[in-house]
Every structure is written in structure tokens, then in C-alpha cells.
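Once you scroll down, you'll see the structures, which are given as C-alpha cells.
Nothing in this text is a laboratory measurement; each read-out follows from the coordinates by a stated rule. Everything numeric in this text was worked out from a predicted model, so none of it was measured. Cβ atoms are built from the backbone, for glycine too; each structure is taken alone.
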Structure 1
Amino acid sequence: MALVTGASRRRGIGAAIALSLARAGWDVATTCWRAYDQRMPWGSDPADSAWLRDHIEAAGARTVAVEADLSLVEAPARVFDGVETAVGPVTALVLAHTEGVDSDIMTTTVESFDRHFAVNARASWLLVREFARRFRGTPGRGRIVALTSDHVAGNVPYGASKGALDRIVLAAATEFGHDGRGITANVVNPGPTDTGWMTDDLLAEFARRNPQGRVGQPEDCASLVTFLCSVEGGWINGQLVRSDGGFR
């Protein structure tokens, strides 16, 4: 069973990953935090959660959605409790949640900086730790995949906290390999992805700069994450993989 965090919007990468995993035969639990979407420009549509649940179930998978404020220290354990009770033990953890509010070095507030690190770095560490503590799967079949970004200039708390996320997950690749669990851990940088946050000008600019002549779609990232979670993807470990069509 896979747990995908941050799957609250049908246009989001988290939702695309959840659907892709379900179609590949996984049962899929998700987390969401609508209060975050409500304060962002794209807003929150309450119908999205039901839409995602229905499509996951239509793929033949069992599912549950847990609403969780991951800025709270107790949230990761509560998420795992709810998921295990409703669906069962987790064998793949996909970290697709984020706090992402633009600000530069001069305009970032201490409150915003701390919130970004609480959600993007601390919660990710606690989720990874909780997953490892509870993992009872076959050694070599556990999976951790996290989504990252290297966008930091003009987006300092987001980019800095994603950098911390990278190091935490890559540490897990070594630590959970040598301790006998055999859990692989990788980070994926999907580059600019059309999830509803780009203006028409940005869409055109990113497409122009990409050798593929378009911007990324959520399904592009989802396909790679699904592969990394598969048996066939099990030899890929401790990597930060760019999946951006050659944008960088």
C-alpha cells in the first residue's frame, strides 16, 4: 500500500501520482490540507477529494484520505495511525506535500521561514521516520520518493527547505539499506509543472526554454514515481533525479 502526501487537487502532482499508483495495482492512501490551498491563488475545490477517491476506486484500489496539518509535530504519527486502520500497512511513502509561498531574502519573514521548514523538512523527516519504524514489508520492497525543487532565488524559504528535504531522504537511502530494512529512497525534481499556478506568459516562457517544447504535466512526474516504487525500479537508490524534459 502506498501513502501519497499532498494529494488535495485534481490538477496536482500528488493526485496524478495517486492515480498512477492505483492503476499500477497499489492501494493508495492520501493526505490533504485544504486550508493551505484556500490561502493560495488556485484555491480549494471540495469536490476534488471526492473526485480523486472515485477515480482511485475505479482503478480497483482501496483508498482513504486523511486531512492533516503537517506543520504540527503530532500529525505524521496520526496520519499513519489513520491509514493503517483504514487500509493497512504502508510499503511506499511518496512525499508530495509542500508549503510554497514566494519571498526573497529581504522579504521573507521568520514566521514564513519556520512554516516552510516545519512542513517541507521537519514533517518529511517525521514521516520518513514513522514509515521506517512501522515498516514490516519484505526487505528490498520498501520505497520512499520525495518531490523537490531547486527554485530558491526569489523563493528562499521554499527552496531552502526543499534542499533540506533532499538531504533527509538521501540519508534514508543509506541508513535504511544498512539496517536491514532494504528501503530505497530517491528524490525527484520535476521542474516547472503545469498544476494551475502558471500564468499564460510563464507557460509560454517555460515551454520556449524546454528542449521538448512544452512544460511538464503532473502525469510526467507520476510515471517516474510509479516506476521508482515498482519492483523494476528497486535498483535505483539514493538518487536525485531530474525529470524535466531537459529544462535544466
Structure 2
Amino acid sequence: MPITEASPNAQIHPAQIRPEVILCCGEDKVALLDALGELGFPAGAPVSEFRSYTVWTLPSVTVVLSAIGTGALEPLLYELLTTGRVERIVLVGTAGRLRADGLPLGVAYPIREARVAGTGLDRECGDRALRPVWPEFPEGPSASIVSSDFYYGFSPALAPGDYRHRLAGVRGDYERLSVEMDMVDMEVGQFYALCRLIPDAPGLRFIAIKGAANAIDNHAEQNTHAPSVLRDCLEKALRMLGLEGRFEALSHA
């Protein structure tokens, strides 16, 4: 039987869900709206808000802003994907750069490989690489990422108050994966895992695009580079979805 009522946790009505979805987790709403506006997103786009979720609906794409981490992502993806309406979904947002000689700040990359460490899906996923399902992975540079629900725990030693000695497993994961992966965030690994687990039938296409807004030992600089990361993510997401690279045409589709 088709689902016709709004979902309980995000209050998303099926009529709001387009086959193409852009999902953003944990970003500042003003920064996201600024980046969307630079790409022609209509200021009067239909919007609904409930709890930590904001949903904008255009004729050709649904844009969703969620809170950070597994606890916000899992119920949202369940309520989006079990409707059977989503065909392609792109996750966008900022991350932390793990190595000083690594990726440049402010630039977004499609994520070819993700791992989880300190999340609600660690037991299910183990240490295996999690990958997107996309018809043609974009040519050019890409990146790897580790996702954790510990924002500060998956970081170098903190001063004052380094509590990581009480998180031996997470600290071990950090010491190992911080030299193996390019970036750290709080969603991509779970996103890749849940997009495979939730749908009853194969066919969903999903990929993440992330960029480093700060070095992992300098959380304070993230707001400086977040605007350029978000704009680059959104430009690449629109291109990958075949949506002309800007939003103006979509508002009249």
C-alpha cells in the first residue's frame, strides 16, 4: 500500500520527495542557503521544517538539511527510502582533513571509499570499505573518508581535557585510520551502509561529495572554508544529477 501520510520523525510527506535528492547533514542553515542562492536556488522554494530537519521541494529535486551524525541520518534515510520514490541521492557537506600534506581546504571531492569508526553501524560494517553505487563514478580526483559519531574524540589530543584515553577503541581507530584516509566526517560511511541496507529492492543510486573545511587539529577554521566547500559540493551534485548545474531552470521544470 502506498505511503500517503507524513513521516513521524522528519514529517516528510511523500509528495515532497522527488526522484533526485540532495542531502546535507550538520551544516549551518544560513551557510547552506547562501551556497544554494549563489547557484540560483529560488528564495521562495516550498519549505517545511520539523525537529532538526528542513526540506525544500522543487519540481525536479528535493533538498534536505539534517542534523549531524548517525542518530539523525538513520531515521531520515528510512523515511525517505522506504517510500520507494528516491532514485538517486547525493550527500554533500564539509569534513576535516586528516593529514597536513593532504587535500587542499575548500575543495569538494566525490568519495570513492568510506569506513566507520565509533558509530552505531560498526558491528555491522566492521572495517570493510564502503563504496557508492553510481552509474559512472566521476572522472578526476576523488577522496576517502572515515566517519565517526565522535566529533572531538576522533581528533588529535585535545587541550585541555583530552578524554580520549577513556575511548581506547576510538583512539586506536583514529591512530590507524588518520594515516590511511583523507578526511573525517560524521555521515558518509553510515550513508553508504544504510543506502544498501534500507531499500527492499536494488536500484538506488547514491554517492557522497565532501570537502575539507579545516585541518583536523584546527576545528576553528572550518567556518572560513565551509562556504567554498558547500558551493563546490552543490555544483558537483547538480552536475552529477544532470540538473544543468544551476537551480533556476529547476524551479520552473
Subject >> For 2.5 (distance in nm of label points 7 Å out along Cα→Cβ at positions 76 and 212, calculated) the corresponding structure among 1, 2 >> reply: 2
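Identify which of structures 1, 2 gives the largest calculated value of relative contact order in percent (Cα under 8 Å, 6 or more apart).
Max of relative contact order in percent (Cα under 8 Å, 6 or more apart): 2.
Taking 15.5, 50 as the value of Rg and Dmax of the Cα atoms in Å, for residues 36-131 alone derived from one of the structures shown (1, 2), identify that structure.
On the way: 1: 15.5, 50; 2: 16.0, 44.
Of the structures listed, the value fits 1.
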Original post:
Quick one: helix-only ellipticity at 222 nm (-39500 (n - 2.57) for each DSSP H run of 4 or more, over all residues; to 500) came out at -13000 when computed from one of 1, 2, so which one is it?
Top reply: 1
**OP:** Rank structures 1, 2 by mean count of other Cβ atoms within 10 Å over residues 12-19 and report only the one at the top, that is, the highest.
**Re:** 1
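For distance in nm of label points 7 Å out along Cα→Cβ at positions 140 and 236, the calculated result is 1.9, so let me know which of 1, 2 that is.
Working: 1: 1.9; 2: 0.8.
The correct label is 1.
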Original post:
Out of 1, 2, which structure matches 45, 32, 21 when Cα extents along the principal axes in Å, for residues 84-179 alone is calculated?
Top reply: 2
